[in-house]
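Taken together, the values in this text are just the output of simple stated rules run on the coordinates, not laboratory data. These figures come from a predicted structure and were not determined experimentally. Cβ atoms are built from the backbone, for glycine too; each structure is taken alone.
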Structure P
């Protein structure tokens, strides 16, 4: 079995790699479309997008809001912001400002935004509590805060088989690392609720949704560009280097066998959209 995907290392600061990433990646599309539907559209407002990345959905939102509104995008990923800047210029979105920075320490004045959004961006902050307190600080009283995140049940089918492969090779110590990895990226809803309340936000409504990633088999899944560039690096780190080839060959085979029984390998992505208001 070929496992060339383990030798793939994408430099996400390489302009050629950036150029290959979809303008609206499927991974963030359904999250973002739900977010855009929950936003309350008003004129003459100032908007903050936490985790702008390559520019979705901030550019779409800026165009929908129009020239009376100012939209600010915040992200520590300079290469991603450079690409978003190019899109801004091409689409002639003059009401967008892109700022390099982190959610835990925002370079903005207190009470300066009427609307804050984050499309699956809070999953990737270093400190969720600090990020929410900073969001509260820069939000005006009554400001809307809408964000999305995928839950800890994301790719559950893969993780179940991944842990079986780790056990098969006597890597029981790595099982804890799998759970720590999932928790680091996908905090439970209860934790968000507690942190939001402490930060001074009132939850208006919570929306739940899901979609599936379907593949012919595990081989096609592990060789998919999005999976290789955004997920595989962290999965590889869980497994000792000398065992990676064996473990991933094993989990690939398990996925392939499952695909035969179920007519393809499907991975569910449950996600949540939270609509909040600054108290």
Structure Q
């Protein structure tokens, strides 16, 4: 596997401010793109905790970080960040920095069998943690038209949510919808307009968010992470769609009102034009940063 450069790595390092001896937590380590750069600055004197709920991706994390010492890799959902840190012997007020790089990774998108992308034909899975029971297949083939419409509207602001939901119901009356290509074709036929963005993009995003309970996990994790930050410690969150960014913005605002956090980025930091040109997938990324009071 080719290790790709992580999203806004220079900005993350600049705002997270990792130093020798620090304790840093990467809550969405993926293939360790950010963690590798952090590890170079804090280890071996410090400590790195690398968390991800995708067991398959952690195999690459281990390869990427094998040259370092004093790090722990944890297969878990970051919504359980408090339990993870307590099991590792860490207490509230001891962490120098948290990083959340949200959304789906390139590794997951580029693996047809994971079912995250309609660029390949694959089973409608979309689970980041394959130990979980609910898949996108289950949602698409079992939910009512009203339930599907609500998901598409609520989690991706899909303007043709009702039309797409009805098309899915009609299609599954004839045959089970099992693959990414099947679903993408149904959506494409249901949507009247054509834009530069594939008409299935938002629907796939909404299904993935629901399958992995991403927004609920994010809100819970941010509340817990702030309690573990030491004074002056920072939390950096990279989001990729409006629902995620809204949660981060609102939680940070609440923390600021409660005198727990200073908001360092009054407006979100965006990727540079150069980075977007090199990697178009980062175009929707937004970085928000807070510092523990």
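Annotations
- Taking mean count of other Cβ atoms within 10 Å over residues 28-35 as the criterion, the highest value among P, Q goes to Q.
- Mean count of other Cβ atoms within 10 Å over residues 52-59 derived as 24.4 - corresponding label from P, Q: P
- Answer label among P, Q for the case where distance in nm of label points 7 Å out along Cα→Cβ at positions 124 and 196, calculated from the coordinates, equals 3.0: Q
- If distance in nm of label points 7 Å out along Cα→Cβ at positions 12 and 36 is computed and equals 1.2, the structure in P, Q: Q
- Answer label among P, Q for the case where relative contact order in percent (Cα under 8 Å, 6 or more apart), calculated from the coordinates, equals 21: P
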